[in-house]
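The structures come next, written out as structure tokens.
FYI, it's all coordinate maths here, none of it is from the lab. Source: prediction; values computed, not measured. Cβ atoms are built from the backbone, for glycine too; each structure is taken alone.
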Structure P
Amino acid sequence: MKSYSKSCCCFSGVIFVFFAMFQLFALVPATAQVQQRISDTNKISNQSDDPFNKIKQVKTTLLDIGYVEAGPSDGEPVLLIHGWPYDIYSYKDVSEILANKGFRVFIPYLRGYGSTSFLSASTPRNGQQSALAVDMIEFLDALNIKSAIIGGFDWGARTADIMAALWPSRVKGLVSVSGYLIGSQKGNSAPLKPKDEQSWWYQYYFATERGAAGYQVNTNEFNRLIWKTASPTWKFSEEVFKRSAVSFSNPDHVKIVIDNYRWRLGLTKGEARYDELEIKLAATPPITVPSVTLEGDANGAPHPEPGTYAIRFKGKYSHHTITGGIGHNLPQEAPQAFADAILEVADLSTAR
């Protein structure tokens, strides 16, 4: 910023700029303001060519999906799917590694996050597992991608697992943190041991109207707590958290999150359009595509033990536990390990 010798000139210039900015933002609709805040926060990076400074949009049947694309246009496609309460920045370092290896990387905001919005106000703000998977299949369709390597953690791992199980022709290979996460309302109705139930405290909180109101009022404080408990040794900065927290200001975020956890407990029915898919998922379908599963040695979130899900993977398969105090947000905490898993599954898919 230039400094001027005459203070009156400086003062009048500031007033003019402030007035102009006020007029501009007064005209920006709510969804566009979310997009602008994302753009502003992304400027943590000073690189003008940083793809995270250039959020793209593509329309599907129900959504206008915001996403980042990195790497050469002719590279092998890789779709990376985030979880809750995280966003596309979980994959920033991973995407740089993979782009430098020649992969074409796509990182979309899930429904209820960032600049992803519903095309119609009448569409149910549904967070059930099959709806998220259909979103990602349609995302690939919209970009004319026939098949891709899919990677994910948390909600993203479950979504990637479902895609691999139900649409194997669209998935060249799978990287899934915490393994096989496909569930069903019937399966989720079985009680767990008290210690295991305790780790799902937020699910039961969200089942109440008080919980929904609490998450609405304290979204960022709540999500910061989840970051800390799910990754107890991860020393993230406040700047890093705020960069992702911008995506939680999406007007549908709270509704999607609450519905996701209520659906798991059978407190919401879901949409009839997904009934057939949920019947298939309730049968715990095997995953036949080449797969690599990962787990952090300090994952503080609920997760299955690797030995319990290996049987679900019927194709070429390997598992790695990443050591060094790695928590739930494995791609952001150990980006090289996650990128290496993508490279490994790419080799497996080429060899099949």
Structure Q
Amino acid sequence: MSTESDGNGESVDLAEGVDHQVAMVMDLNKCIGCQTCTVACKSLWTEGGGRDYMYWNNVETKPGEGYPRDWENSGGGWKSADHSERQPGEIPDQEDYGEAWEFNHKEIMYDGSDQPLRPNSDPEWGPNWDEDQGAGEYPNSYYFYLPRICNHCTHPSCVEACPRKAIYKREEDGIVLIDQERCRGYRYCVEGCPYKKVYYNATQKTSEKCIFCYPRLEGEGPEGETFAPACAEECPPQLRLVGFLDDEQGPIHKLVEEYEVALPLHPEYQTQPNVYYIPPFAPPQHSEDGETTGIDRIPRQYLEELFGERVHDALDTIEREREKVDRGGESELLDMLTDTNPARKYRMEVFDDG
């Protein structure tokens, strides 16, 4: 483990041998579940060649079983914060990913059938199968969307699980990658990742995963421009911020380390993710007569299950800042969360030696 000063006399944890750690913050209060990020990632990286079931980026409804199905109960990660022993995990069954079924497009579009558009098979599960279902009962039911990519963890258990050392963190930015020349498709990485964000390509006989769009970060576009990951750039409500955790002047550092309102998903897995979330707010519950009850619509207990006990302080901090603005004051925190300037939202060249 190495450290970087955060300017306040404290330090930011970086993985051993990593110069800087790229990170992402997603504001769940902005996600509308449109799946534009999913389509952007899918069309760019995983359209075919054994990748039909791969969603390096997916947006799932919470509460819900997620993708792959029930991934939160599949194990993986570390047993403790000292990262001395991995937590046993499981490889999801193919049924938990769902099949890439075909639809009756020909009959509907060319043969004049009056049947509704539907799969030709009888699928039982797939991505977004339980979309918008959520939990609770009318009139106080609730749900929210949770976009997920590889967390590019500081302590990735997939790296430790690989006997071939094919998975590694890049020195310059901490992005977790798989060396396709070294990988033999043993799938220990799939078992080891508690977020199940490593996928097995049965055609190529190797494992594959989100690469944080590193060619875009490196300026490999047609004009040599630097771009944020496609999932961030293409998001209509612009809910993602991208930068470096150790960039003291950037919004990532301030939201995670200073205001402590951006939280990792399932911190109990002990991998120290570098994808963070602003927890969701929702209108309070109301009675059958339509009167506000003051009870949280999204139970704090459920949010604690997702983001840990720090979620209470995070929500309270955001609420105080909102009240401050309502009284006519200013809030650096809310300014960062509502900023639409790409130069401030995507600070990727701050450590560029060139």
Problem - If FRET efficiency 1/(1 + (r/R0)^6) of positions 63 and 335 (r between Cβ atoms, R0 = 30 Å, to 0.05) is computed and equals 0.65, the structure in P, Q - result: P
Fill in the blank from the handout: Structures P, Q compared on FRET efficiency 1/(1 + (r/R0)^6) of positions 143 and 247 (r between Cβ atoms, R0 = 25 Å, to 0.05): the greatest is P
Handout entry: With distance in nm of label points 7 Å out along Cα→Cβ at positions 215 and 271 derived as 2.5, matching label from P, Q
Key = Q
Exercise for the section: Using FRET efficiency 1/(1 + (r/R0)^6) of positions 135 and 295 (r between Cβ atoms, R0 = 30 Å, to 0.05), single out the structure from P, Q with the greatest value. Expected result: Q
Exercise for the section: Check the numbers for mean projected area of the Cα convex hull in nm² across P, Q and tell me which is largest. Expected result: Q
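Figure out for me which of the structures P, Q the number -5000 belongs to, where helix-only ellipticity at 222 nm (-39500 (n - 2.57) for each DSSP H run of 4 or more, over all residues; to 500) was derived from the coordinates.
Q
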Practice task
Taking distance in nm of label points 7 Å out along Cα→Cβ at positions 55 and 183 as the quantity of interest, name the structure among P, Q where it is greatest.
Solution key: P
